[in-house]
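Q: Below you'll find the structures, each written out as structure tokens.
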Structure 1
Amino acid sequence: MASASASARLECVAELRGHTDRVWCARWAPSGALLATCGGDHTVRIWACDGAGAWACRETLSDVHTRTVRRCAWSPSGAQLATASFDGTVGVWELARPGGETECSATLEGHENEVKDVAWNRTGGLLATCGRDKSVWIWEVVEEGEFECASVLREHTQDVKAVVWHPHADTLFSASYDDSIRVWAADADGEWACCAALRAHESTVWALAFDAAGERLYSVSEDRALVVWKADSEQRYGGAPAFAPHARLDRAHARTVFCVHCDGASGRVVTAGADDALRVFEPTDGGDGLRPLAEARGAHAGDVNSAAWSPRADGRLCTAGDDRVVRIWQLSA
């Protein structure tokens, strides 16, 4: 098992309770001061931490989605939150100042059924969504509070599980039940197309993450592997480099790996999945490889659906699980 030589420590420093069904996603605001969570109870919760380290639910967003809210994503400014739901819609929320009320400013419709993920590009001018209907949608912000569908992309042959933008280019990467990662970019006329199909996994690709430089792509799968993809600067897709598989941890987890995220400051990678475990890896060989650093077995009483580093580069992590709980973790030597 990849975690055998883990040497650092993960400590749970806070538990956030309030969701009444499994929690699918937890995401830090860009400032690191707020946390958004969403789940099977059809709600989104905004959490804030006081100066003493105590977390409290600041606001519960409801009455927009009628089914599970699968993913949430903050805009780069932190002023908006996008939510993807199994009801086939995407909500865009305008975040209120303390004491105010967050409002849903737009509801995006078009997917035939469950929307699985949503992601903003680096400027906040584009929004990507994907779903069970095997499609990826690109939405353009045409003016404040209004979105227009720029393209519907249908190269995947199965459900699309995740979408992530390259951190320095308007190039989109998507992961699917068809075991592939697709790369999407627009040409000079603004027409979006699939530039490449990346294959290194033997089963469903569940999640993707970039390092801060955009030189490493990480993917995780039902095959239990964590794959490191390395940029090839000689070939580019819409401003982003091409990627090729460079390193592989075949048993990163004992069961399906659901999520992966890279810390922008340290380059450390966190993964979590169906074995209820949380694992942290650190880069080796100039970032080309990974080695186990820390783990928390039984991190949740059930599947760990989401894990993400704090943008404050303080060694904190948030996780969300089937046990209806959100946890904050501190990594220490």
Structure 2
Amino acid sequence: MKLVVGGNGFLGARLVRHLVGNEDDVRVLTRPTSDLRTLSGLDFEHVTGDLFDADSVRAAMDGCDVVFHCAVDTRAWLRDPAPLYRTNVDGLRAVLDVAATQPLRRFVFTSTAATIGRVQGRLATEDDAFNWPKHAPGYVKSRVAAENLLMDYSRDGAVPGVVMCVANTYGPGDWQPTPHGSFVAGAALGKLPFTIRGCRAESVGIDDAARALALAAERGEVGERYIVAERSIDTGEIVEIAARTAGREPPRLVLNRPALYAAGAAGSARAALTRKPVQLTVPSVRLMHFMSEMDHGKAERDLGWRPRPVTEAIAEGARFWLERRAARRS
């Protein structure tokens, strides 16, 4: 039995879909209030609980040999990072304390590519430790703290942890959507007033990311981390792919990086003035381009992972939004 903690999220749900498709026995732990439409039609055992309720987490893990931890607060725009640390660090610690009492074969932790260190003159690898705390928002710092926590438990032999440093994910099922997925949705539906040039980020198809997690449960080395990214791609190219998939021309208005930072500065000022979260701020703009390009060769060598071009996943994400709009109209 495999347990997916937070299995109703974008990546968690695609992981559940992949595992069920492989005829694995799957259990999913979510909160009682979680939106389960991402899991519609899938055959799995559903249990409800809370990360901080040891009894419910223990009951969910009972009989499982693999745990995938996909529960994460991704609201990088929050002015107060306390909620991020509560879920991403304290919540993980509560789950790890229970996992340490279980006979698990693997504990696969979903981290982020943002925990990889910045380098110059070469591609970054898993050996590059995080090295940009002065420029990182609270969200990234919470993910670094969570990853370090998992590594501590793994080094101590308490939990057989494997860390997956997942890049920006694209593809079908991004219901919210994610901040980067909003460019796909907006371009496909003709609601994006501008495109962006000069902001590149490591990216991967959502189903390829899910498959990497599944492979890590079977082949991942305990105590190691793996970069899950197919390539670095410019936001402008993402917008163009999504728009043309929908039979549209990309937006004519193009914002370069300086213009985007100006908009982010205005957002940061508005957030400071109103004391309310604003999604487009200087830190969020920085996240769109700040990380180094990365080498995912370790995942290929150790896990046998072979990702498809992320461009295909972007097109699939655009079609998802077109189909969703058509379903609403019918």
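Throughout, read-outs are computed from the coordinates displayed, never taken from laboratory work. If you're wondering where the values come from, they're calculated on a predicted model, not measured in any experiment. Cβ atoms are built from the backbone, for glycine too; each structure is taken alone.
Q: 1, 2: which one has P(r) over Cα pairs in 20 Å bins from 0, in percent, as calculated, at 32, 60, 8?
A: 2
Q: From 1, 2, which structure was helix-only ellipticity at 222 nm (-39500 (n - 2.57) for each DSSP H run of 4 or more, over all residues; to 500) = -12500 calculated on?
A: 2
Q: The value 0.25 for FRET efficiency 1/(1 + (r/R0)^6) of positions 22 and 198 (r between Cβ atoms, R0 = 25 Å, to 0.05) was derived from one model only; which of 1, 2 is it?
A: 1
Q: A further question on this structure: Here mean projected area of the Cα convex hull in nm², for residues 46-109 alone has been calculated and equals 4.9, so which of 1, 2 was it run on?
A: 1
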